[in-house]
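The data blocks that follow each hold one structure.
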Structure I
């Protein structure tokens, strides 16, 4: 059942979150997870019918008008930012929707078992590996791997969260990473194909074509399935997968059963409508008698 003290809402057990998501699929609907960097975003994401809310540290930067990649930089304490957004803005405002906490697993200053205990105590129903080093590549990725800030830490964190009965929904960028996450018990795997396009701060050139995004997404799914597990929820995210039509295209051409939107559901939902509404207000006539 939900919260044992109030009888309503977070925290949910791992199995309760899984059951809620399976019920979505049983109704013939896609699973929709959304990032929320503010309380008002969370409030109306829930009203819109999303199935999960994920708190990313990048949400704070995104909703301050900066690129989501700020969440990967040393601009703040990623773990504390996600905790604060959840504690002070999102968890007090949502009613029923499970809330997931982004966890920076490679943070060397924290005992991860202790931090996950605080996440659980706060009332989050699960965790996500963000910021994630899975989307870092090239020379810098090799440096991270060689200096103790390896993606291995993310696998270890998810394994620990699984043992602590937290729902786990994870980002991966390759089939091998998907296999490793499946091995440690991840409940849902998100195929991350790059930073979201569009709007005022989305990427334009640094994005893969849709055909490549579809191919990479299915390869990630097959990597996880190589473990023999049949109980994983697969979702798409990022790059050219931006609109409902894009997400539908990926679902129809892969074995994905849903979509994770951060910029797509939060930032882009604000930018265009605010411009349009402001322009409409600017057209209000100013009668000469009131000048």
Structure II
């Protein structure tokens, strides 16, 4: 499989300041930036998370609605954020909060089915990245969040140019190379270049900036760093049916390419892996 590789010719800050496609993108939700800071703070407490979520009434209401949805499979009604922590657990509540915040940002572009595919892909990548990260003692939250945000450049372009991006998505795109080439033709940059620039503009952690800009790069066979984890998670998600464009890779074939230390946590069969991810994605899209 030929991999698209982003090689930005200018710095992220120069792109953000001077590239026409990035000048007027909608502001990223402030709550996401605050959640990212909490995720990177080893001393963050449950109370701090709950207080942060309570500061956004609409977000809190949507979190409770989804926590009580059939897809979550809970046996009791969740009536408060504090109760949600007890029932869902600290990690799952943070994941749900991040997913709700991102889906709110993407809402204007989510009317088209092609756009929804991009979001479901990111949710599948997030779940896989969290699992692969645990295999090498990488913090689950950081890997999960990097997986969810790896296509932020695509999201930004989708939200600001929904018509143009939807037209691009419904064309016959056979590979990620085709998609990135089409992005460059229309927007004069691809979603990796856009993602790195926007992540820097929004003061995201450097590791998130790197993942956004380089998740389609060639990966060394023994690399188990965060960008590699997200890279493999993306290819696995696509092979399991959560692709953005056509995927010609089989799950078993991709699994064999994943470094052994990461591969150990992956189900052997595509059916088992797919069943697990479908349940996770449905719980966050309910």
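Read-outs: derived from the displayed coordinates by stated rules, not from any lab. Remember, it's a predicted structure, so these values are computed and weren't measured experimentally. Cβ atoms are built from the backbone, for glycine too; each structure is taken alone.
Among the shown structures I, II, from which was the value 0.90 of FRET efficiency 1/(1 + (r/R0)^6) of positions 57 and 161 (r between Cβ atoms, R0 = 25 Å, to 0.05) calculated?
I
Say we calculate percent of Cα pairs over 10 Å apart, for residues 193-232 alone for every structure; which of I, II gives the highest result?
Working: I: 73; II: 66.
Sorting by percent of Cα pairs over 10 Å apart, for residues 193-232 alone in descending order puts I first.
Could you figure out which one of I, II the value -12000 for helix-only ellipticity at 222 nm (-39500 (n - 2.57) for each DSSP H run of 4 or more, over all residues; to 500) was computed from?
This value belongs to structure I.
Starting from the value 25: which structure in I, II was relative contact order in percent (Cα under 8 Å, 6 or more apart) calculated from?
Working: I: 18; II: 25.
So the calculation was done on II.
Suppose you compute mean count of other Cβ atoms within 10 Å over residues 185-192 for every structure in I, II: which one lands on 25.5?
I
Cα extents along the principal axes in Å was computed and gave 74, 48, 42; which structure, I, II, did it come from?
Details: I: 74, 48, 42; II: 50, 44, 35.
Answer for the origin of the read-out: I.
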